[in-house]
Structure P
Amino acid sequence: MNIKKSLTISSLNTRGATSNILYIDQLCKSSDIVCLQEHHLFPYNASMLSTISTEYRTFLRCQSFIRNDGVPIRQGGLAIMWKAGINHTITKLHDLEMKILWVFI
């Protein structure tokens, strides 16, 4: 007997992950994979996505820079979160392009 399993994928332009933690948490509860755009996190606080749900693994990129006057600027950022139970089926694909983030399922 061939059993087909479904996979639920959600995508969200967060416009800032810190202000949308509850919504991201709800997506995690109803999805196998969650793709986030524009999380606006710096590398030093990006680990906060991993604290939303301990049942998820996270692959992310931050897009930030320091202006000439020393002020840090957050821009965009991408993240893919997936249930730990499917971790064995996920392969992170690394690319030098900061605006592309992908995994192989």
Structure Q
Amino acid sequence: MDNAFVYNYLEKKFKAIVKRLDKMELLISENSKGISAMSAETQELAEKIATLTTVVGSVEVLITTLVADIQEHADDPAAIRQIAADVQSDIDRLTSAVVANTPSA
């Protein structure tokens, strides 16, 4: 067998392998970008869930406090009016926060 023939044969095979490796590298790179984007989106979602959990906890405290205040001041109309005003203020703040943080459709 001729050395030039073997060399040419191996060179063609090597070039074909390099071409396939280049394609694989491109696919891996594209896949890595997709995984990175998904990881960023997953992290953002986790942060939003943590914020929501905090907000839910705050609302629970607000309602529990409200019930206790109403029970404590049931016989005091002025105190009940003040509690109602405070609750309305909290509702307004909560509504504003929800509106401000809700993406438009």
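A short reminder: the numbers here are calculations on the coordinates, not readings from a lab. Values in this document were obtained by computation on a predicted structure and should not be read as measured data. Cβ atoms are built from the backbone, for glycine too; each structure is taken alone.
Of structures P, Q, which gives 1.1 when distance in nm of label points 7 Å out along Cα→Cβ at positions 11 and 27 is computed from the coordinates? Here the read-out was taken from P. Here the criterion is FRET efficiency 1/(1 + (r/R0)^6) of positions 19 and 75 (r between Cβ atoms, R0 = 41 Å, to 0.05), and among P, Q the highest value is seen for P.
14.2 is what came out when mean count of other Cβ atoms within 10 Å over residues 43-50 was calculated for one structure; which of P, Q is it?
Values: P: 14.2; Q: 10.1.
Matching structure: P.
Calculated for structures P, Q, FRET efficiency 1/(1 + (r/R0)^6) of positions 35 and 91 (r between Cβ atoms, R0 = 30 Å, to 0.05) is largest in P.
Where does the value 2, 9, 9, 11, 8, 7, 7, 5, 6, 4, 4, 4, 4, 4, 3, 3, 3, 2, 2, 1, 1, 0, 0 come from, among P, Q, when P(r) over Cα pairs in 5 Å bins from 0, in percent is the thing being computed?
Q
helix-only ellipticity at 222 nm (-39500 (n - 2.57) for each DSSP H run of 4 or more, over all residues; to 500) was computed and gave -33500; which structure, P, Q, did it come from? Going label by label, the one that fits is Q.
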